[in-house]
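Undergrad: Following this line, the structures themselves.
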Structure P
Amino acid sequence: MSDFAVDPEEVEHIAELARVELSDEERERFAGQFGEILSAFEALDEVPETDSDPDLTNVMRPDEVRESLDQSEALRNADETEDGQFKGPRVS
């Protein structure tokens, strides 16, 4: 069992917030499981800190204006087009 005691009443409150119905057996089981989860989080506090990575710098290339496709080339492989634009399936 964990060092963190979680009451079945607390589990019931959480279940009500989540709109989940629990039996008495489930409340007891979840109370134990929640305690184990809280103990696992406490174990994370024991993990030693390490040096952080140096600050990142911008490694993106600068924007460059280049030649691009014209409208007919861009639409060439489209399944459907309409008025010079891509046409997709109806959403609603």
Structure Q
Amino acid sequence: MNTLPNPQTPLYNHALPQIEAWLQQQGCVRDETDIHCWELEHPQWSARICLDIEELQITYRDRRAGTVVQRSFKYSCSRAAVEEAIFAGP
């Protein structure tokens, strides 16, 4: 199950192991105590990505500005669109 569908495929058409593999490929690390959440570290910001029932919830912490930004993306969004939005940062 390492093969991901076409990037234009909505996330709801991905099996959970595919979404988890995708997050790992992007450098995310699973939270060991809250296994539906993933952490991502960048020099200027960090993000917590949680796989909720109806959407992905992302909480960014901007190290430079000291701000917190929250975003959410429905699983009906394509993986490519979500990837571009999430991994660009806050």
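Derivation of every value follows stated rules applied to the coordinates shown; laboratory data play no part. Keep in mind the model is a prediction, meaning the values are calculated, not measured. Cβ atoms are built from the backbone, for glycine too; each structure is taken alone.
Undergrad: For distance in nm of label points 7 Å out along Cα→Cβ at positions 28 and 68, find whichever of P, Q sits highest and give me its label.
TA: P
Undergrad: For mean count of other Cβ atoms within 10 Å over residues 20-27, which of P, Q scores largest?
TA: Going through P, Q one by one, mean count of other Cβ atoms within 10 Å over residues 20-27 peaks for structure Q.
Undergrad: Turning to a different aspect of this structure: Have a look at P, Q and say which one yields 15.1 for mean count of other Cβ atoms within 10 Å over residues 36-43, as calculated.
TA: Traced to structure Q.
Undergrad: Work out the source of 2.33 here, i.e. which of P, Q gives that when Cα Rg over 2.2 N^0.38 Å is computed.
TA: P
Undergrad: Same structure again: Quick check on the output: -5500 is helix-only ellipticity at 222 nm (-39500 (n - 2.57) for each DSSP H run of 4 or more, over all residues; to 500), derived from one of P, Q. Which one produced it?
TA: Q
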